[in-house]
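Take a look at the structures below.
Every read-out reported here was derived from the displayed coordinates using simple, explicitly stated rules and does not represent laboratory data. Keep in mind that what you see is a predicted model, and the values were worked out from it rather than measured. Cβ atoms are built from the backbone, for glycine too; each structure is taken alone.
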Structure P
Amino acid sequence: MNLDLLDHIIRVLWMLIMTVWLALASESNEPVEGKRDRRSDVAVWIVSIGWVVLLWPRFNGPQLIPRIMPIRMVGAALTIIGLAFALWARFYLGSNWSAYISLVLNHKLIRTGPYAIVRHPIYSGFMIAIIGSGLNFGHLRSFIAAAMVILPWVYKSGLEETFMRDHFGRDYDLYCHDVRRLIPKIW
């Protein structure tokens, strides 16, 4: 497979996922309670800029990982697996999803499907995907983009943990005991 073709496929997959995400955003229920502050808003913006940095085909910087097909295929596989996992979690969550930390009317604690694997499967899936894309592209820019996505989401997942614990109490504590935050069986 042509190396440039694989790059284009990865970029198109990300753009398709972002298009689907934006289309689904309008189907979210109106929040009844939320935790939106300046730091959470900044985290969302940093992630958005990180995706632009990842997908922008110019200014790659030094090549940190050799562009050999076995590494690139692992990166492409991780990208596809991560995007599919995040999309599964998004569809599974349905109208309870919001770009910001919030609860909707009759919000339920979801503990099945991808939410039985990790508590924040959307973040986990996108983190796997961006690491995979970094392996595929191999440039410094890719790893800067990965840091711009992963670090804010680790921070935001912590905020969500506190918010959910405040709302669901003991049920959320039990969920935390049974299911790890971002990496199955580890963290």
Structure Q
Amino acid sequence: MSEKKKKGKIKLVLDLSEKIISYLAMIFLVVMIIIVSTTVFTRYTINFTFRWTDEVALMMMIWFGFLGMALGVKQSVHLSIEFFMSLFPDKYQGYIYRIENFLVGLFGWYLLRFGWQLFSRFKTTVLPATQWSRGLLFIPLPIAGFFILTYSIFQFFGILENKSSIVDQAALEEDNEIFEEGN
């Protein structure tokens, strides 16, 4: 199998994972909005709330936040200081973005490793209202960590497009213009 075909298949799998994570995040967001809206409505109209709503809404928010973080890494929309980057010439920005990919990947590894420890420690305890495992609050950490680490690795090696590949293309075009002006 050629190198280009391998990259294409890897990219397809990563794009599929992005789509699945996006749909899951949307479901969690919608469920959270419905629960919170229902809770507010029932609290102020009939002076009653369900016991489980706060726990489930919190769980949905945690899942949504960490899945969104992984999506942000895949789409290269996570926070970075663009003003700082604009101070460097285009040809150096690609290297700096690679360092950024490494550091983001390191953060993903941290989430994966220590998030799994948190999950393992709390999976046997239960939440008071729902009686669900408290581990459900912590399992998004290693899941998001895995995807953050995976996306960062593939961005680092250029299989996924990220800011550095866009900058590399801009630097290549700039170099070509300078070369053509010299001829």
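Tabulated results
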quantity: If relative contact order in percent (Cα under 8 Å, 6 or more apart) is computed and equals 25, the structure in P, Q; calculated: Q
quantity: Which entry (P, Q) yields the derived value 16.6 for mean count of other Cβ atoms within 10 Å over residues 44-51; calculated: P
quantity: Among P, Q, which structure scores highest (criterion: distance in nm of label points 7 Å out along Cα→Cβ at positions 20 and 84); calculated: Q
quantity: Which entry (P, Q) yields the derived value 17.2 for Kirkwood radius over Cα pairs in Å; calculated: P
quantity: Structure responsible for -27000, with helix-only ellipticity at 222 nm (-39500 (n - 2.57) for each DSSP H run of 4 or more, over all residues; to 500) calculated and labels P, Q on offer; calculated: Q
quantity: Parent structure of the calculated result 3.5, given that distance in nm of label points 7 Å out along Cα→Cβ at positions 4 and 148 is the read-out and P, Q the choices; calculated: Q
quantity: Among P, Q, structure where mean count of other Cβ atoms within 10 Å over residues 68-75 as derived comes to 14.4; calculated: P
